[in-house]
Structure 1
Amino acid sequence: MTGEKRYKLYGLRSCERGRTFTNASGIQHDCGEASLAMLVSLIRDLSPVCTEVARDEKAAISHVVCLALPDKGAGKGSRLDLGTALISSGFGFAARDGSGQPIHRDYAVAEEVAKRNRAGLWAYRFQ
């Protein structure tokens with residue numbers, strides 16, 4: 001959110017604040033806070049540029065897709081999608097439509113890989 005504008009990553013769901021996960025030590029943490037912390041970290045590290053792809057006037061939300069062009073590290077020279085990075089790290093989920101189909105098929109693939117690899121939140125028990 002910047003000023004009065006609100007932004008949402010297109011095709012992505014995160015854990016809601018108030019939902020919990022239990023880590024390997026048996027300690028509960030807020031799932032939404034963990035997703036938000038990872039999102040903030042990725043934004044700081046990747047400095048993505050976002051483009052609006054849809055607007056919900058009633059809710060005053062701009063749906064965006066964000067890309068980063070890392071200039072160092074393992075991703076140097078590649079183009080990284082922020083939604084894919086969040087989902088493949090296990091801290092975001094592929095959004096689905098009313099019939100249960102993924103809104104963005106690539107995100108569903110990233111989610112399956114993260115789940116199989118027990119990445120991020122998939123390593124723990126969710127509420």
Structure 2
Amino acid sequence: MNSARTLATSGALLALATVFGAFGAHALKSHLAPDRLQVYETAVRYHFFHALGLLGIGITMRFVDASAVRWSAMLVLVGIVLFSGSLYALTFGAPRALGAITPLGGLAMIAGWICFAVGVWRS
């Protein structure tokens with residue numbers, strides 16, 4: 001991904017995180033069991049923080065041209081989709097087996113931040 005695409009993706013993900021957070025706080029609070037609401041809130045929190053992180057990666061890409069930084073953007077994006085996406089799905093009754101994907105999303109996020117650190121360090 002290039003910096004413009006990364007920044008645009010981050011903006012879209014931040015808008016979605018805001019919508020999902022508001023939806024959870026206003027529409028779901030009275031309809032979900034507390035344990036499911038907690039899972040949903042975890043999904044929103046990780047979605048939000050990593051979308052903000054993706055914004056930082058996109059800005060960094062304007063100044064640092066390193067393949068590791070480009071890889072970091074992809075890995076963080078994949079992490080958001082797998083981690084938060086699987087938790088959103090589980091909240092609404094997806095099969096519990098889908099929960100096996102959640103840690104893969106977390107690993108993608110961790111790998112993304114390691115790639116980011118390595119790419120910036122080497123530049």
Determine which structure produced the value 0.9 for distance in nm of label points 7 Å out along Cα→Cβ at positions 90 and 106, calculated from the coordinates; the candidates are 1, 2. 2
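Assuming 0.95 is FRET efficiency 1/(1 + (r/R0)^6) of positions 10 and 34 (r between Cβ atoms, R0 = 35 Å, to 0.05) as calculated from a single structure, say which of 1, 2 it is. Before the final figure, lay out each step's value.
Numbers: 1: 0.95; 2: 0.65.
So the calculation was done on 1.
Between 1, 2, which one scores greatest on FRET efficiency 1/(1 + (r/R0)^6) of positions 26 and 114 (r between Cβ atoms, R0 = 25 Å, to 0.05)?
Numbers: 1: 0.65; 2: 0.10.
Comparing 1, 2, the top value of FRET efficiency 1/(1 + (r/R0)^6) of positions 26 and 114 (r between Cβ atoms, R0 = 25 Å, to 0.05) belongs to 1.
Tell me which structure, out of 1, 2, gives -8500 once helix-only ellipticity at 222 nm (-39500 (n - 2.57) for each DSSP H run of 4 or more, over all residues; to 500) is calculated.
Details: 1: -8500; 2: -25000.
Source structure: 1.
Where a number appears in this text, it was derived from the coordinates with a stated rule and is not lab data. Fair warning: this is a prediction, and the values are worked out from it, not measured in the lab. Cβ atoms are built from the backbone, for glycine too; each structure is taken alone.
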